[in-house]
Structure P
Amino acid sequence: MNDALDWSVIGEAMPFLARGMLLSLGLLAASLLGGLVLGIGLALMRLSPHRWVSGVATLYVSVFRSIPLVLAIFWFYLLVPLLIEAIRGTFTPIGPMYSAFIAFVAFEAAYFCEVIRAGILSIRPGQTSAALALGMTRGQAMRHIVLPQALKVMTPLILTKAIIIFQDTSLVYVISVSDFLGAATKIGQRDSRLIELYLFAGAVYFVLCFAASKCVDIYTEKKRAAA
């Protein structure tokens, strides 16, 4: 590796880095959408009066909140093909990309579950009673009355979690997915310019996450002022 820093490698690597950033943002979007949908389902299961339903959701949440994300990524990358083989009788690798998406959705759903459950519990029970008195079913009351209000309450937490998820997308490099950090690593190794690429990647992560954090703070303050 040369002693002098050569920043020209950044410009040459920009198309590959841009593709890596798009993959990181796509993984973030999938984790948010899939994690929220699955998290809502898990939260409703945890609030179920049926103990076995609540128990299944509690076990799911406990498992994923007790392991590091990188281990979940390895689990799905290595074990899902074996599970498919056990069911179908043929070994079918799903590839690192799909493994990463599945791992992130499954992992983040456990955290969103607790956030959503707390949001639902923060809504006064009297609103559900009023909806039932108006002829709504419990499902309709949850869908039209409780969840919209809970999601509004949870928005700052969800936005903050989105920033953390974006930072965590860098972990997919362990299964050779070329996200933004993975792309920077590959270019740096190829051109023996790891210092330049890592400094640039760190600066990009800092600028994006710092700006996003400030936006969340401004949104939160406006929400408090309007309350």
Structure Q
Amino acid sequence: MSAPSPSLSRSLARMARDEWGPLYAAVRDGIVARRWRAAPMTLAAVCLTALCQFVQNQPWGYQYVQNIGSVRAEDPLWLALLRTPLSLFVPALDLPVWGALAQILLVFGIAEICVGWWRTLLIGYAATLAGTLYARVGIAWGPGNPLGLPASNAQVVDTGPSAAVVGLAVYVCWRYRAWFTGVLVIAVMVIEVFVKNNLAGKEHLAAIAAVLVLCGCSAVLQRRGRASSVSGLPPIQS
């Protein structure tokens, strides 16, 4: 098998720089400047997720974690909203916890370095909340609707940290113009729904939809801010 031509290699390298260059530079500079202090919230999130996983796997701790951090559509809305913040850090029991920890470390870490800890939490919470609220709407629509869900899904626990991870990945890609990567993340989530049409997959799509709305609102505010600057008015902060 022949090696790639030099022109092809240069083209691929240029595409990679265009796609990931700004994001890589932001992460690199953040780590160089602050080292482990670059993402303290992410490290706390990883520790909290690991603690929740340990506790819920103990005979004495399973019900406790369920009571404070597991959200189902059959729960009263006020209770679901109360549990939703902690649900970001309660990993699914049927999936390996190392996968959830790796996702949080990578995606939360990149997001925290690039956009700050408070925006990372805000986007992650918005994505998770969108999935939580969608589950109720989808069940109300019923399985006859393409976006609907069967009534049995009311007893299924929400996605945990994965909706926040997907939402943050899309947001960071939009913020740093990594368009191909962002489209790829969305495409994989769409394929997931077609391959395994379950609550988690559709909650991921709801999380993506919510984040795209936030991106659109932010873009509008930024354009209005630039227009205000040109006209001499105080800029609008996004």
Structure R
Amino acid sequence: MKKHILLFLFLISLTTQAYNKKLELKTSSFISNIEILSDKFNINKLAVQHAIRGYEKLKEAGQLINQRYLTIADFSKPSSAKRLFIIDMQKMEIVVNTLVAHGRNSGVLFAKNFSNKNNSYQSSLGFYITGEIYKGKHGMSLQLTGIETGINDKAKQRAIVMHGADYVNDQLIQKQGYIGRSLGCPAVPQNQVRDIIQTIKGASLLFIYAPNNNYTKQSSYIS
């Protein structure tokens, strides 16, 4: 009987050690990925940290079908900067880095104000899962589902989608110092919209980040 107990305790010890080792490797990989993306590609470190944390949670929950790509809109940067990053999570590389608009009532050069309300014409922060492609008033567009209650879950009601826009271009930056603004959608350059949408369609993850204390307190995906 005593031998059986000792064997049982030994097996528990081995299992615990293996679990801790796995957790240690996962944590190490998590930190390494943050460093690679934030330092090499100049993405806000907190944006990367939050995005990967949310990605891992939603991946484990089975909510991401297109797991290869993670998209970050880093609104800590001005709209004159290429602040949309599409990351290949297998290779840990940036496959697209381009301009992206914020809502007209969120700010001019920087997005500072955010809302989940209809007709606010502001951007909403947080995690979105991409949907299907459709042809709307802006041409080729991509459905977005906001998954954070009270933060961005009215995205469909507000017709928040990804689409191309003529006001998202370098010429406007040279002329006025910033790109045009949307009604709340993360609008991208017309000459890139097709490739962007084809890449991230079909339940991949989009994370819109800004240094905002209200979002940090409310979100359950970044803790």
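A short reminder: the numbers here are calculations on the coordinates, not readings from a lab. Everything numeric in this text was worked out from a predicted model, so none of it was measured. Cβ atoms are built from the backbone, for glycine too; each structure is taken alone.
In terms of FRET efficiency 1/(1 + (r/R0)^6) of positions 84 and 196 (r between Cβ atoms, R0 = 25 Å, to 0.05), which of structures P, Q, R is highest? When FRET efficiency 1/(1 + (r/R0)^6) of positions 84 and 196 (r between Cβ atoms, R0 = 25 Å, to 0.05) is computed for each of P, Q, R, structure R gives the biggest number. Looking at FRET efficiency 1/(1 + (r/R0)^6) of positions 68 and 188 (r between Cβ atoms, R0 = 30 Å, to 0.05) over structures P, Q, R, structure R comes out largest.
Given a value of -10500 for helix-only ellipticity at 222 nm (-39500 (n - 2.57) for each DSSP H run of 4 or more, over all residues; to 500), point me to the structure among P, Q, R it was derived from. Considering all the candidates, the number was obtained from R.
A value of 38, 18, 16 was computed for semi-axes √(5λ) of the Cα gyration tensor in Å; which of P, Q, R is the source structure? Source structure: R.
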